[in-house]
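Down below are the structures I want you to see.
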Structure 1
């Protein structure tokens, strides 16, 4: 009962000096169940502004620990991204777009490219599965590209993209290619990447990192007219003939009949060879037993 009384009188007391806009923003935030004193009572304990994350740590212990290990921890505090009162969760309607705009305030060039991409367009259309910055870079444990633990480290990029593009529910629902990650791993590029070759092409090498567009878009790096330029980044002198080869190929009759025919031939041919070797070994063993028995 005492707690309820404290909560009921605390906001009016604060509002005597502070704008009611603060309370309006708090009502629509992820913290709408909290009272002013839940955060502000900690100011006496942690008075320095740079220790503001200590306020958050009282509830978000694990999150703060991850953040302290991130690339942002030295320059930013929780409130730089989340705000102070109107704290928007990415789970809110439109939350991913708000967070992406927040990232773009510092990462301007990357933001401009992202907001022109097919991923951003999908989010604007209300497709909640579409990725924003946090889906690729993580929310709090954000690491530089060169860190091996980073989801955007060159060797981890295909797995990061696969979270959506190898998800059967998502690819089926939106009519996307079904197995781009699996087929990539079987390609020349994928095999070399798995072996740790740093210059082997990954997803961003061809599709881009932020300005990702469908092949039908003339601005896309994988648009047929742009492929020679894209491939030339790793293969100098690549021409139209060079770009005819496909990376994401499934050996299925309806997808790639030529690859299917070659694989079928080699499957039958190698099977016959194996069977022939086995028969040869069996007859050779029988001959050996008979010869041994005749001695």
Structure 2
């Protein structure tokens, strides 16, 4: 083999190596390795930001898109992965031929009626006793969210005479903050995990008539066609899971950052990223 031939062989080898490397991580161009859909809920934004930072720190190109319904965005081809479809533990959702179930991101989530710990109410049945103190209102978040189904059922099973007042998540948080600081009674639909709802200060009322589902899993989904082409990332998403103690770190960071959710999420990532980097090996 002459010198010129040797150079051609070496050059060809280097080009093939670079191409193989780019199949794994697209850090040399702007084509995203994964597009993650997220909905405009505090915990969904926090989970998505955490995962985006983790993947980018390991050389992947990640795009996130805000959508109304993450599961539908996958079906419509607008994204590759959605991290947080709330599914009742007693109802199994069949995946379509288009989508792949990647397992649970978080387990034992809960939705229900939430009150501050300084209120004497223990069960949903107690709420009517506090009608005057509550100004006759229960605040319910978003008619499209799972909690709204539960509050509609609760209204019938518990014979509420209180008004169900619809609010957005930001409005709900303002109500919670204002009333909690003044130690005023309030009742809202709430869910855990939620970065701003600390169970040290709030509790979900017991539900003896089973208006709300007992528990939820936050389930990850991807498009099957994307998963087939990105086996390493698919393996990462399958292993990705957050525990209650890990999420509690985010709640603590929210308190430390004076309720600045973006600052708290960045601190949360800094505190826990080492625990998750091993999932990419």
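Derivation of every value follows stated rules applied to the coordinates shown; laboratory data play no part. What you see is a predicted model; the values in this text were computed from it and never measured. Cβ atoms are built from the backbone, for glycine too; each structure is taken alone.
With FRET efficiency 1/(1 + (r/R0)^6) of positions 78 and 118 (r between Cβ atoms, R0 = 41 Å, to 0.05) computed per structure, which member of 1, 2 shows the largest figure?
Structure 1 comes out on top.
For distance in nm of label points 7 Å out along Cα→Cβ at positions 62 and 166, find whichever of 1, 2 sits highest and give me its label.
Numbers: 1: 2.4; 2: 3.3.
Largest one: structure 2.
If P(r) over Cα pairs in 10 Å bins from 0, in percent is calculated from each of 1, 2, which structure is the one that comes out at 6, 25, 29, 20, 10, 5, 2, 1, 1, 0?
The structure behind it is 2.
Name the one structure among 1, 2 that relative contact order in percent (Cα under 8 Å, 6 or more apart) of 25 was derived from.
2
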